[in-house]
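In the part that follows, the structures are each spelled out as structure tokens.
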Structure P
Amino acid sequence: MELTKNEHPEFIGLPALKEKQKGHLALFEEWARTGHWQNFHSTHYDWWMFPYGQPSQFGFAWVVYESEIHDLKQDPEFVRNYLRGVELLLLSWGWDLQKEALVPDPDPDQKWHNWPIRLFKCAMSLKEFGYVSEFNSVRNYARLLIKKGVSLEYNGRDLSILFN
């Protein structure tokens, strides 16, 4: 049976998820503005920035299913913040989400930092939210990494399967 609504007692709820995401996006914006790209690679955020339908080390706290995704997509501010978060994460790896290309002359810290689980979570979230063009761009970045010989294995799982 496929779950369509997160009714788990651990779930923090949509208002708290939105607030946490909004607060962390402010950090993303500051890091990008000041060129502190390394902060993207040394900070944890993927659970609330790119929620999707699988529990994590936080259990079901940040898990969203069809019902929550529908409600979140009705909120223009959340959608704007969510997609901007995706854009900035990819920029931290030296990838332009809209142009589907490497950033020309990136900062030395704007590069892949071997976080396949973050790439996977971001892509999985985009896929579940139905953002096809953004998912395709992330998939193209993943495919470029794979072509360069980068392993997308994490904790014994080959996450590249999402990008085939």
Structure Q
Amino acid sequence: MQRNNLYEEKISSKWWMTGILTAFTAGLLFVLVYQILVGSIGTRPAPNLFFLLMFLLFLGVVINFSRLSIRITHLSVRVSYGIFKHTIPWENIKNCYIDEVSTIRYGGWGIRIGRVKGKCRLVYNVIGAPRVVLSLKKGKFKEFVFSTEKPKEVMNIIRQRRGSDS
């Protein structure tokens, strides 16, 4: 499968974002262990199960959203954030262009759903990286947006591949 890739890229989240989430996750683990071994924190402590579930949730977020992967093959464009993957077959791609919308409009990094100019968008976003918009022919989302360090190269590959289907 690797030899069939037209393009492959992995983008890591910003170190400071991962650091903040990791510190928060470690804090939850500390509070959980402290409450189990030493005693409750405060007069009305949250149950240990709450801290365990929050720790596991944030640990999952840190692990899952630490890297965005892009794989363009002869069959499709596939973008993934850990266990969350979105694959678009070539026959569903109408067009592509650079996303000019501010990251703030999407509400930050991660997987987002938004509406821009009346079109529903699914966004796989990394803070600080440019984004490419794929206009789609059908589906719940009319546009799929993803971050890439090399938007011009990605768009050239997509346009060439779309041109070979016509």
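Derivation of every value follows stated rules applied to the coordinates shown; laboratory data play no part. These numbers were taken from a predicted model, which means no experiment stands behind them. Cβ atoms are built from the backbone, for glycine too; each structure is taken alone.
Some observations on this one:
- Of the structures P, Q, the one that 0.70 was derived from, the read-out being FRET efficiency 1/(1 + (r/R0)^6) of positions 121 and 153 (r between Cβ atoms, R0 = 25 Å, to 0.05): Q
- Structures P, Q, by Cα Rg over 2.2 N^0.38 Å: label with the highest value: Q
- At a computed 1.3 (distance in nm of label points 7 Å out along Cα→Cβ at positions 89 and 113), which of P, Q: P
- Value -11500, calculated as helix-only ellipticity at 222 nm (-39500 (n - 2.57) for each DSSP H run of 4 or more, over all residues; to 500), assigned to which of P, Q: Q
- In this comparison of P, Q, the computed figure 15.4 for mean count of other Cβ atoms within 10 Å over residues 49-56 is attributed to Q.
- For 13.4, 37 (Rg and Dmax of the Cα atoms in Å, for residues 33-80 alone, calculated) the corresponding structure among P, Q: P
- Per distance in nm of label points 7 Å out along Cα→Cβ at positions 25 and 65, the highest-valued of structures P, Q: P
- Which of P, Q yields 0.90 [FRET efficiency 1/(1 + (r/R0)^6) of positions 41 and 73 (r between Cβ atoms, R0 = 41 Å, to 0.05), calculated]: P
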